[in-house]
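Next come the structures, one after another.
Nothing in this text is a laboratory measurement; each read-out follows from the coordinates by a stated rule. Owing to the predicted nature of the structure, the values given are computational and were not obtained by experimental measurement. Cβ atoms are built from the backbone, for glycine too; each structure is taken alone.
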Structure I
Amino acid sequence: MKKLIFIILLILFVPYLFIKLFVYDDNIKFFFKTDDNIKIKQTSGNIIEVPFEEYIVGVISGEMPVSFELEALKAQAVAARSYALVQMNRNKSNDYDVVDTVMNQVYLDENTLKQKWGNNYDNNINKVRKAVIETKGEYLEYDGKVIEAMFFSTSAGKTENVEEVFSEKLPYLRSVDSSFDKEVSPVFETVTEYVIDDFCTKLGISKTNNIKVENIDTTSTGRIKNIKINDKLFTGSEVAKKLNLRSNFFNINQNGNNIKIVTNGYGHGVGMSQYGALALSKKGYKYDQILKYYYTGVEIKKI
């Protein structure tokens, strides 16, 4: 009789325990516990393991200025957590879950942060941990799937429809107004100048006294997709990389021997603008409102 009661209790309790500790999504095919470690591949090639939520602390510290409002930091925590879950699923056949660079998300470990922050380490790390603790386990979901929670520094006035920058169209990564970035971001607009010879050298085009810019193909917001400079075709991203510009939203003008380039925004422009999140938090938006503003139609779920 006792054995029968034990078996019945076991049958009832195990599914409950499974639901409490794990999240399973049939579309994403991953299992995860909140106290699991995450495997991080460092730039050195080493693979380290840290508790998942501590990883989120290191990502916020590497990706967003700690001076930002708490609600912006909390929004970053949820976005970073979502992004990490997708990468963990994507890398399940590898010996690591994420890399610690902009290829995924920048992660800074404790020693690096102590060097970076010095005497402010305790105050700063406590502020970041508060953002992580107050959103513990929260991630973004659309139609039953964890989302590709892309983010970037500063918009050029609007965020981008994802398919105009990358390949796949996603219903939650739609263009929204983010003109308020201008109120808070020091990199909303930047000016870069070159003499003609240096400009031509960097782009790998023949040196000439006159620069001809034509056939500009842009996204719906004005970000440059393709551009022809002196009859050589480039993508906007190629030009931005070669000329060390902060985004591919730029305008090129020649004045005699000088080339002036005005660039708006910083980053690819898809998803959440970090300085936009700061601006909204200063306007009184809570982190969930910020997230639902930048990621269309999403829900916040909890592991």
Structure II
Amino acid sequence: MLAPELLAALASGCWAVGALFSASASTHMGAFAFTRWRLFFAMCLLWLGALYVGRWNELTWESIAWLSASSWVGILVGDTALFVCMNRLGPRRSGVLFATHALFSALFAWVFLSETLWGMTLMGSGVLVSGVMVAIVWGRHDEETHAWENTKGSLWTGVAMGLLAALGQAVATLMIKPLMSTGIDAVSASAVRATASFVAHLALLWAGLELSKLANPLNWKSLLNTALSASVSMVIGMTLILQALKTGPANLVAIFSSIAPVVLLPLLWIVYRRQPASGAWWGGAMTVIGSAMIMSSKLMLI
């Protein structure tokens, strides 16, 4: 079994790849409608996986209720707020705001779960999170003008939504950590969480909430991008995070899951054929060094 920190890092890679599919589809459909369709595709795929694994019958009503509550905080509120932020600020700048969930998670894990970071682990965590911030803030050229760098609407609304998304992710991690430590199946847990948020989104649509309606008519390209985003980010990424939380401390899982924006920078290089600015390289190097410091401190304890 892979180390929980590595599982979290792989999940962040999935989220970075998913962002490439999410940006245009979310802008076309609107944040609420995009999240709803994304949850629909994820729910269908996750239940197929849960049926294949065959451990879904281990879920209790209490665990389903707790998974649903964490889903409403982390996905219904958190993911929807993230895509509102992305539609306004673009994936790169929304990434730096969402990356603050690592700091929120570390604080909450210390206060409520008595998880602490000391010595080399604490230093490495600081270097890693700082590297993520450096890579995003100074990871673009001043003259870049592509659509993912434009601000649409109020800047401060976008910032508020990004911080709300980070807070939702951190609170959901805090809620779900004790449950995952009991050893329940991560695929089945992901399926329950996707279903709970999908039903909640449907309720908002049926209640007539204007924001939940499609911003533009559906087309096959948007649906395909949404399905790909769901497959990579939610089916694989979310399940990897839940698997990591089974054995890993919530603070380190959150910290390693925050490197998605660093992974996104070379992906943007591939898409736009523009080499990242020097800040991206420095930030990436700091992220790698911080990760190595954390893992070396763990090896010393073995």
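Output the label of whichever structure in I, II has the greatest value of FRET efficiency 1/(1 + (r/R0)^6) of positions 223 and 279 (r between Cβ atoms, R0 = 30 Å, to 0.05).
Numbers: I: 0.90; II: 0.25.
Structure I comes out on top.
Once relative contact order in percent (Cα under 8 Å, 6 or more apart) is calculated for all of I, II, which comes out largest?
On the way: I: 21; II: 44.
Largest calculated value belongs to II.
Which structure, out of I, II, was helix-only ellipticity at 222 nm (-39500 (n - 2.57) for each DSSP H run of 4 or more, over all residues; to 500) calculated from, if the result is -11000? If you can, show how the numbers build up before the last one.
Values: I: -11000; II: -24500.
Answer for the origin of the read-out: I.
Work out distance in nm of label points 7 Å out along Cα→Cβ at positions 119 and 231 for each of structures I, II, then name the structure with the largest result. Don't skip to the end; give the middle numbers.
On the way: I: 6.3; II: 4.5.
Once distance in nm of label points 7 Å out along Cα→Cβ at positions 119 and 231 is worked out for each structure, I has the highest.
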